[in-house]
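Chemist: Below you'll find the structures, each written out as structure tokens.
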Structure 1
Amino acid sequence: MGLFDNIQNAVSGAANAFGGGNGGGQLQRKTVVFQEMPETLEQMMALPEAKMKDPFDVAALTVAALCVWPSNKEESIRMLNFLKGPQPLSPMQISFIADRFRDADYVPRSYLKGATPQNNYMPQRPYSVEIYELAHSRDNFSQGYITLNLNSGGADSPRQIQLRTKPSTGDWFLWEQFILVGIRVPDQANPWA
């Protein structure tokens, strides 16, 4: 028996025991690729991801909509309201988002592949966002919710976006986002870099 065999066996056992959270299926992962980032609601709505049938696509579109905020706040709000569906952003949510952008307009870019503090969070082209499930992503799935995870190039732990389905249409909508939280500052703004 090797040094790490007990740990590996425990991890394998836990993975096999998991099943109630996502109906016994595998944890899903998806990379959404944008050849160009949408800059308007109309451009977003023209994307195949805007069909609202896949929560992973809606999560990726949330990142795209938030990337628009620094250059066009009103258009970003329109995009986010589209993603929110029947429940648009409240004034308090808009104020919260505005506050998050006061000192850190680079945070949403950090979720795009290749964006790191070293390159001022400038992502690679084509732009891609990787979204994935963790063990508790589907804990509230029977109530119509899923929590998906994204990695930031400036953080050590994943961030979450919660989505909600509308059973009458099968559409998925943005419910809450927890991705506008602090991350490492870009090296060019870091006096200690």
Structure 2
Amino acid sequence: MTDSNREEPLGAFIFKNRGALLAIPALALVTLGRPTSRSIWRGLPLAILGELLRCWAVGYSGTTTRSDRVEAPQLVTAGPYAHIRNPLYLGNTITALGFAIAFAGKSRSRRTGFMLTTLASMVTVYGFVVRHEERFLADRFGDAYADYCTRVPAFGWRLKPAPFARGTYDGSVIAAAESRTFMTFAAMLAALVLRRRD
């Protein structure tokens, strides 16, 4: 563990428990949701889009994305990382918003409430996680990471990819790296079907 990781115990705790923390709003959607066929068809494409973005990113970053502590064998700047520094978290947020729409059903106020609560949860958790990761990456990769940060935004999508690329795509890691994500996605789909109200 590096000195920068030791400096922020709250960030390390939230990073380690990010999945459990984000399971809380997901369970709230399942419990309070009133999905309809129409809301499912509205939200599900967005959820799938988010998962596809996540898979694209995992193909570059590998299985380290599932670790309980920050790991980075190399600084990856290719693929989606040439457009945004945190494509995994953007993908997760898009997926979560898609499920918020899907579970909301016919109620416009429920949809708004679900989306705002989901977004607030993601921003809060990932705010700590990103800050924790960035301290580690800055300590490990120094000037290379600082240069990357000047070229690629943390959350906004850069339309033209940054003019350098380190890292290669390996689709073979996706099944192993994403098994928990796929199981969670399948569980949310099953909940949508079981809770559907039309």
Structure 3
Amino acid sequence: MKNYILPAAKLTFVMAVLVGIYLLFVYAGSKVLPTNGNTEIITYKGQKFYRNVGQEFKSPKYFHGRPSSVNYKADGSGASNKAPSNKEYLDIVQKRIDTLKMQNPGMENTKVPVELITASGSGLDPDISPEGALYQVKRIAKVRNLSEEQVKEVVAKNTTPPVLHLLGPAKVNVLELNLALDKISTRP
């Protein structure tokens, strides 16, 4: 037994050092980001919202984000873990498609953007694609008594291009988009 204690202690020490260095590297890397590795809080009309955490918007006057398999609870982040071939999962997705088409009249024959019917791996994705936002423009314009062009302009102004215009997809933060809509809808 004594033959195993010293090598085990050495291995434990080496792994503690390596993991510690890794954690310091990740922590230092997060401090280089624009948010310093912290959440982004937006205060609007005295209410606090987390910009980088998906939130549920049910009202027809708001853009809807990605569905959440954890009911938008940040303390329980996670996916459904159901395979794309799972019957129960396929039924859920079909129900989401039917609901989305019912909520967005005039879009029945338009391809549904995938992020509007599937949850992200965390269940808390705050962004949708510009196509996902444009899919909802008719409904928003009608409910808010705005022109479709006005709503499309808000979508365009709130679209973040890919990093360096090369890496990743363009995206729209649903919270910021809805707050921008509230600001133009309250103007006379």
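Every number here is computed from the coordinates shown, using simple stated rules; none is lab data. Please read these numbers as outputs of a predicted model, since none were measured by experiment. Cβ atoms are built from the backbone, for glycine too; each structure is taken alone.
Chemist: To which of 1, 2, 3 does the computed value -14000 (helix-only ellipticity at 222 nm (-39500 (n - 2.57) for each DSSP H run of 4 or more, over all residues; to 500)) belong?
Modeler: Only structure 3 yields this read-out.
Chemist: Quick check: 16.5 is what I get for mean count of other Cβ atoms within 10 Å over residues 81-88, calculated from one of 1, 2, 3. Which structure matches?
Modeler: The read-out was computed on structure 1.
Chemist: While we're here: Suppose you compute Rg and Dmax of the Cα atoms in Å for every structure in 1, 2, 3: which one lands on 17.9, 61?
Modeler: Attributed to the structure labelled 1.
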